[in-house]
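Only the coordinates and a few stated rules stand behind these numbers; no lab work does. What you see is a predicted model; the values in this text were computed from it and never measured. Cβ atoms are built from the backbone, for glycine too; each structure is taken alone.
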Structure I
Amino acid sequence: MSAGEIRRVIIIGAGQAGGEAAQRLRQGGFTGDITLIGEEPSAPYQRPPLSKKYLAGELSMDRLLLRPPTVYTEEGVAFLSSVRAVWIDRASQRVRLEGGREIPYDALVLATGARPRKLPLAGADLDGVHLFRTAADVDAIRPRFNAGAKLIVVGAGYIGLEVAAVARQHGLDVTVIETAVRPLARVTSPEVAGFFLDEHTRQGVRFVLGGQPAVIKGQAEVTGVALTDGTELPADLVISGIGITPETTLAQQCNLAVDNGVTTDKHCRTSDPNIFAIGDCARRPMSYYGDRVQRLESVHNAVEGGRIVANAILGKEAYAEETPWFWSDQYDLKLQIAGLFQDYDHVVLRGAIADRAFAAFYYKGDQIIAVDAINKPGEFLGVKTLIQRKLTIAPADIEDASRPMKELVAAARPL
């Protein structure tokens, strides 16, 4: 079906990706029907602040919203909240909702996101044991999130460490259990991981590294976590931060290609040309990394996916991709990441770790492929530019912190 024949678009998933797609379609001149379907009661909102300022009580729900709810009505977007799509009929191009209602589409966008992994332990359903993905999850945590409470965080990824940081700042007694030998083991280098381990330890967080929880203790409510080595840790509150799983149930039911996410081409089109997939649920080729098909969990990927799919539906020129970027706030530390560090073969540090302001540059051969910049926004922006323009800088120049990053970027050489 050509762009001019598309009159009805359904977007399943009202998170950042789905909201962005609806907005970009309207702003791009699409005049047909747009139906945005979300399982949560709220209009699309930001998730990153959930483990930071929303958990800390510094942001209210209305400030998390990406756009005021009235905008969807004003722009003619039919927003269906607290509704679940249960079936896709590809032959007749219809989506069935819980309760039986069916809605036809010409183009369908899957923005179904991901679901948090539940702790695979006895006791995981006890009162006081929580997942961490939605605003409702945070709201459920708050009654126990009090100074002096014993919190156990299972998982030392970004979410787990952000929650730990907020908890310490609010006076909770915090223990982080991580099966790996260091925090952030899957997402950064040993150098950066060691820095964050030291920082959290200095702030009073206890770590059980290489630890394996065996069972969550308690009767009606949680009282502790027992490890496989027999250690028992008391707890008033347990938060699972062991990652997410892409939500591909609908895609699998209608036999779309799925492999750790819904597989798409560079235009976010699935194995069905009338169905697209974006955000946490989707895998697409990354143009700056040899078109390697990758699933990214980030605001950047959600926003970019919404823009790519809008251009594809509108029949416009392909949206120009950006360098992938991410961030994490912990205490007074802002970690900004540009690029994908996987497959790096050596790391070059710029600045002193002891100053709590430095950057780790990841190289693959002579090529800079990513940076972790801690309180170093110039280095973050510099590497975004380098990857975007396919340029690189010699390690010896990077290590010379006396030379401004802008100067180094201006003198960078092509790959």
Structure II
Amino acid sequence: MIEVGNYDSGTSDIVRRGRNTKMVPGQKRYHCLAGLGILLIALALAAGIMGCASAPEYLEIRNWHDLYSIGENLGGHYLLMNDLDSATGGYLELASSAANQGKGWQPIGTSDDPFRGTFDGQGYEIGDMFVNRPDESVVGLFGAVDVGGVIENVKVMKANATGEWAVGGLVGENSGDVRDSYSNGTVSGTDCVGGLVGANAGAVSDCYSAANVTGHWDVGGLLGCSDSSGTVINSCSVGNVTGEWAVGGLIGGNLGGIIDKSYSTGDVTGEDYVGGLAGDNQGTVSNSYSSSGVTGEWYVGGLVGDNDSSGIVSNSYASGSVAGDSFVGGLVGSNWGTVSSSFWDIDSSAVNESDGGTGKTTVEMNSIVTFSEAGWNIIGVASGQTAPAYIWNIVTGQAYPFLTWQA
């Protein structure tokens, strides 16, 4: 059935690094309604027709069959119209543990033929998705999203996703735009494994993950790895992360990308290059923090495990506990790059040293003076209030600084 409406919605390759090297790292269509009254003047009628011609057609997604059919038109525009879960039509044969000979959900889009359209979840949930493809790469609800592709306003709930390289709860490999989206559940894989996105070469903004993530290399609570064209802004992760090499609360390997105004809180456990926010940083980390508890062996830091020669850390802090064997720092385990105007709590971390940054007591970390004297964009506020014109707010004397968008 055709329904009249006027809805308007607003890969570069990821380098797969070697394992033993650090440096190589029933649907309805929507369209606009032209004026049809016989008394309309010709100009108004022409304007209405032009509007119809330019507006995209949106296809409704109401069940798992509809969702699966996106693979037949990867450049289309889609609207999720309701929650999907194990009780929704098509679940058993498409997204359950019994689907596809036990492999579960078939990710939408591949590296060779990625999704390049728009998908607006409208705040609805996609729950109970099962994916068991341990020998396959580019795994998630969406396998690959191309440049120009947009995924927004969707919540992936109680996901159980397993793959090899580029594994995420929402997107396996992203070169497009992922925004205002959320994931929880469990995500596991080998390399570039993230709670929301596995491998990122695009934009991730205003996103959140509470997924528990496990993997081997480049493992992160929100993103597994992100290359030089990747950005992460106004995002966070709270799930626990476990891996071996390049393991971070927010991102495992930041391979030249930008992380700004983001934070992590989940526990992080790994072996080498383990950080509360980023395990291995070769890009930029600014205006971010971690309260994650961090445990590792070599190159272990409250914020960053290893800050490479191209790595930049500024206006950031760490407040979680830190434990390791060698090259252990309250803020940064090993630093070859630049660290400026950044701090860690020597009391809560139980670490008095860091290869970059300045150690402060908890009392000092709760004081606006510490950060304002370092040039932060920060202002003191009363409890329960925020000042949106500033990046940072603090209820001085009561807690650590927080990012204004958190409120």
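One of I, II was used to calculate semi-axes √(5λ) of the Cα gyration tensor in Å, for residues 171-370 alone, giving 36, 25, 14; which? If you can, show how the numbers build up before the last one.
Details: I: 36, 25, 14; II: 23, 16, 15.
Matching structure: I.
If Kirkwood radius over Cα pairs in Å computes to 21.6, which of I, II did it come from?
Numbers: I: 22.8; II: 21.6.
Structure II accounts for this read-out.
To test your reading of the models, identify which of I, II gives -6500 for helix-only ellipticity at 222 nm (-39500 (n - 2.57) for each DSSP H run of 4 or more, over all residues; to 500) when calculated. Intermediate results must be reported in sequence, preceding the final value.
Working: I: -6500; II: -2000.
Only structure I yields this read-out.
So mean count of other Cβ atoms within 10 Å over residues 267-274, computed for just one structure, reads 27.0; which one of I, II is that?
Values: I: 18.1; II: 27.0.
Comparing all candidates, it corresponds to II.
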